[in-house]
1. Looking at structures P, Q, which one was Rg/Rh (Cα atoms, Kirkwood Rh) calculated from, given that it came out as 1.09?
2. Using distance in nm of label points 7 Å out along Cα→Cβ at positions 70 and 110 as the calculated read-out, with 3.1 as its value, let me know the right label among P, Q.
3. Quick check for you: by relative contact order in percent (Cα under 8 Å, 6 or more apart), which of P, Q is greatest?
4. For distance in nm of label points 7 Å out along Cα→Cβ at positions 38 and 126, which of the structures P, Q scores highest?
5. When helix-only ellipticity at 222 nm (-39500 (n - 2.57) for each DSSP H run of 4 or more, over all residues; to 500) is calculated, the result is -28000; to which of the structures P, Q does this value belong?
6. FRET efficiency 1/(1 + (r/R0)^6) of positions 6 and 78 (r between Cβ atoms, R0 = 25 Å, to 0.05) computed as 0.95: which structure among P, Q?
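What follows is calculated from the coordinates using simple rules that are stated; it is not laboratory data. What you are looking at is a predicted structure, and each value in this text was computed from that prediction instead of being measured. Cβ atoms are built from the backbone, for glycine too; each structure is taken alone.
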Structure P
Amino acid sequence: MSRQISELEIVLRGLIAEHRKLLAQVENHESAMKKLDLHEMEKWRSLQESTRLNIWALENRRKALVAEIAASVRRPTMTLTQIAQTWPQPASSLIPVRDELRELIQKITQKTQMSGKLASSLLGHLNTVVRLVTGAARTAGVYSRHGVAVVGRRIGAMEAVG
């Protein structure tokens, strides 16, 4: 059992490392959004996706280890607290590691919510610009050779941008 608990701690520490990396990437992505640097935004988005895949793989390994540990005592599942209570000696370091991981996840959640609000605000501004451009294009003065205003077809938002 000690081997599985040690491996679980290693996986949790790997999750912490990946979440730290993700937090830095989220912060850099937010900074790129504030500067409207599309190249940097795409770079950080791509790196975030790669890190999320690593987290997903580690999370699957963590779940498998917890299931193994729970099966050894004939339980369907166990929490880290239950594991630490059942095996206090080898599992005593799991709780502080879990708490550190929770803190990181909470920080990432806050940052991504802020980035979402920033993106929403930016899209709102861009939508206003598109409406202004389409409004200006709709009332643009186009005249025939005889000086009579020619009314063209109405331009929609999609035609205005693309």
Structure Q
Amino acid sequence: MAVTATGTGPATILALSPRHAAEAVQSLTLSVHKGQTGRLALASHGASGPLAIAGHRVRPIAGLPRKLSGLPNHLTVGRRTTVTVRIASLGAPVPGAVVAVGGRVHTLALTDQHGAARLSLRPPARGTVTVTVTSPGSHDLTRRLAVTSAKRSRPG
């Protein structure tokens, strides 16, 4: 299949097979510029290889794409941070997704009907916190957050 970008920005291609299951959907998510062209090999089971576009290769992932937003850039040791994360797929909220936090903090939450989950995080030491989102019909999303020491101000 030939692919041509008609605009610039994020793009998602869904390859569907005749099977009636979550595994019947494959997604390819990438950033494109208007006029870029590429090729995607298709078979009866969906994409049979990566999408080659503008010198890049994008591999298909089973399930619908998910987007995670609302995470801070980092967390601070000993400081409680309340975070509301939002999970969406193709612009629609994803209710019932499991948001698991591991590493220096351990907690679990489910997204509501708006695709939102509220987390209260207070890491006890420096290191890394891992946030993983799972939901039926999609691949897992994982993000890592650095846990840094509190900056101390010097007397002036």
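1. Answer for the origin of the read-out: Q.
2. On the way: P: 3.1; Q: 1.6.
Going through each structure in turn, the value belongs to P.
3. For this comparison of relative contact order in percent (Cα under 8 Å, 6 or more apart), the top structure is P.
4. Biggest value here belongs to Q.
5. Only one of P, Q returns -28000 for helix-only ellipticity at 222 nm (-39500 (n - 2.57) for each DSSP H run of 4 or more, over all residues; to 500), namely P.
6. Going label by label, the one that fits is P.
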